[in-house]
Structure I
């Protein structure tokens, strides 16, 4: 039996065996030569755990945390280790939930009277002991009937609820670790020995579980407190209580009972209330330059136009602009590391022109605003000669809105900065997170197919570059924001599934995007499709992606 092994760094090894071996056995022979820890493998487009037995010639790709599936596997596995340790220290009846990302880690809640530092140290110590013991994370694909029987025996009512709410879910993965069981939709690592690098930190009313990021797999990133982000999550928790939605099974029941109209209207009303509060604050503070920024598929355009409407309610007459009209001429656009024109970088924006025109507008001067011709790659003048009235604000939407370099020559007292993103996402249950990154990719997939004819494979292929650009141009500056707007719609995955699932199913096994498509299809199975999305208002942020918006 001849095996060809590849790393993500294009290293290659050839090994021959007389008997079947596991991928993990093969990987351990070359482990010292690998640049990064490996957590999963891929054969013929299918992602597997490392305990896969190989008994025939094949090529094996070893996956480290730079692969999306491997990163989520690592993140979920270390969460499972943490949950097991909490239960061993505090007892099986203590409820643990993995809530959301915060400060480059996972913010978790432990339902008990309080976690002091001694208790946290005991949990940390138990995690390290379990990691050192090299215990297996045993996974088994089980039928619905088998799962119900075991989950009932272990009194895992949260997992039972998700099964009850998804009648078409026939199989799921049940994992066990040292007498701890849980259902997960993703593959976990094979052993606790892969989970020895982590940090626990008390924060507010919970605990942050921190671990290496894909950009630096050997180190835990520096802790950066994010109090504004925490407040967004706290606000979302209050909203969810108003909506009566905690996890996916709560949402699914609304669709199964056909009782979701009030849910949609209440969710949209909460968005509108938040936008109105931001508009009122801008009015009271007499801000004139409102800068809106956020990552791809955040709903920036819809939010900006709804904010303009709310500003008009306060008596203001906002001028709406986009920074895209201030792109440099095509032949002046800087090149990225790949040699292609980098339209995402701040260097692609004519900052000098932008600064001069904004200051002129604020001073009441007449300005010839450009419109960028994307076909010919040039700015066109003479179409928008504009003068502002006294006190009239400018609303500007663009990815660099929070970057201080864009507006450093404009007085700070004029600025009001808003960061927008779907900052939270409805999780499947207390253990299984759906990242906001995945939700945004689904939004973009659906929108770009509708508006540009792009297929799902194109969206998946371009997504790592999109994310890399966000990490450079957007995310480092969200702390500059005066307000955060969470554009997440509680019902959105149930809507996006209807449009995204057929697109994802078009991706075949011979395509490089197949593993990522399968990963997304797997977690979408835990959500029931919304039966009738015509009930979504035509000014909703969701309309920016599924169509039918009166604002975009």
Structure II
């Protein structure tokens, strides 16, 4: 029996090995100052090249936490493979004995930082921008399955030249949050990077600032020892706007002799990796560049509309956290809005400019920074007006996507700005639970009393009257749209408005139990989040189907948190 299991696991590993590829390392330039053995773990300037070869730092005594059953199926892998010792070694950071065609090193990339269109270098320890990039993330391979290419990236795999003096580790708490959030967002239908696997160290810990038990401090008030973990996230690529921006800056300043060529190479690679079926690579390169801007604009505006649809706040939507593929890239200081607030911002370091309803503006600033870099590589001056028109058209396209989304959440064919504006004001005054409220509308309540269970406060007669007036006008809009088949519209609305939300006060106990070696809560949440639009029968589902209890209001690490990951 043991031999049969070993044979099955070996065949699972062989299935993975047949899919492994390295297009990024083979087609782009390595940093000429890099160490070939990958022992490049101290902060230093990386002046050129698209990547630095880096060997991950293995977790001490790794153990399995969970894996994505759905993604394993998409990649043609068996669930049993996640328990395989060889697989665990690779995806807990040990490439020293990885079988061919894996390499003993992965790759880390540099990128630039801009915030709302302002270029920054202060976050770089050298004040040059040459030390800013993947400080604790490194890709280790690509896999090709069913004609789709996926990049596998370890997060928490140890320091790289971009670590800025950090330890390169990710704590189990933030790793659990990212793993679950990627699963949840994919199930919600929001474009996102994906989760592959999560392994935690049984013995290795790091110190991080965090909140003491019951703390209502805004900033962390204690240093805590946290277990470390490595999650593997998966995407067609991890190219970022900030990455293109870095090469654009170098090309503009003629930082070295190959700067313009390296910009062209990274843009061409981004087109190939993220838009292979949408951009004809036989066309002149300048036309491909304009097409890239147009396609990315469409994806980015869709993404931000989807974020608002499900109440997601990125928290820190700089250009370096903006994927060139137009999907949710990084799950650091993110959160999901529970009690509705247009200015919801869970991250203590984020500020209102990255709040829930300001995400369209942040996205536009990132898009402008991409266009600025693309102009440098545009080899046909006659195409510059077309690229500028694409750039100027962002706000209008964003507006259309948002209006379509809000109309869909309300079951309407046409957007009504006045109706929505009043709705947002009433929701904020009533402290409406974002998910529960919109799900309640799917049953077309006639009376305001039917919505009161979704509010955090008792309503005055005056607000009750305003709610009733709003409901009456909403029903009138439904009638004006010719809505007769309410069952059909209700089903469509339920496809826009999820049944279950991410609730930080349920996630926190799961990662706290994980710290003690109990991963049951993580796996229960993973199951709940895998199908968030339908009623589920479980104790956890019952807990998730309610407003945030009052005792969690203002609680550090739940209602707000720092990015101590």
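Source structure of the calculated read-out (Rg/Rh (Cα atoms, Kirkwood Rh), for residues 326-517 alone, 1.02) within I, II: I. Structures I, II were shown, and Cα Rg over 2.2 N^0.38 Å, for residues 254-405 alone at 1.24 was computed from I. Source structure of the calculated read-out (mean count of other Cβ atoms within 10 Å over residues 334-341, 11.0) within I, II: I. Suppose you compute Cα extents along the principal axes in Å, for residues 414-501 alone for every structure in I, II: which one lands on 43, 32, 22? Matching structure: I. Each of I, II could give mean count of other Cβ atoms within 10 Å over residues 46-53, but the derived value 21.2 comes from II. Matching task: 0.55 is the computed value of FRET efficiency 1/(1 + (r/R0)^6) of positions 30 and 422 (r between Cβ atoms, R0 = 41 Å, to 0.05). Pick the structure from I, II. Computing FRET efficiency 1/(1 + (r/R0)^6) of positions 30 and 422 (r between Cβ atoms, R0 = 41 Å, to 0.05) on every structure in I, II gives 0.55 only for I. Once distance in nm of label points 7 Å out along Cα→Cβ at positions 446 and 494 is evaluated on every structure in I, II, the highest one turns out to be II. Given that distance in nm of label points 7 Å out along Cα→Cβ at positions 54 and 70, derived from a single structure, equals 2.9, which label among I, II identifies that structure? The correct label is II.
No lab work stands behind these numbers, since they all come straight from the coordinates. Quick caveat, the model's predicted, so the values are computed rather than measured. Cβ atoms are built from the backbone, for glycine too; each structure is taken alone.
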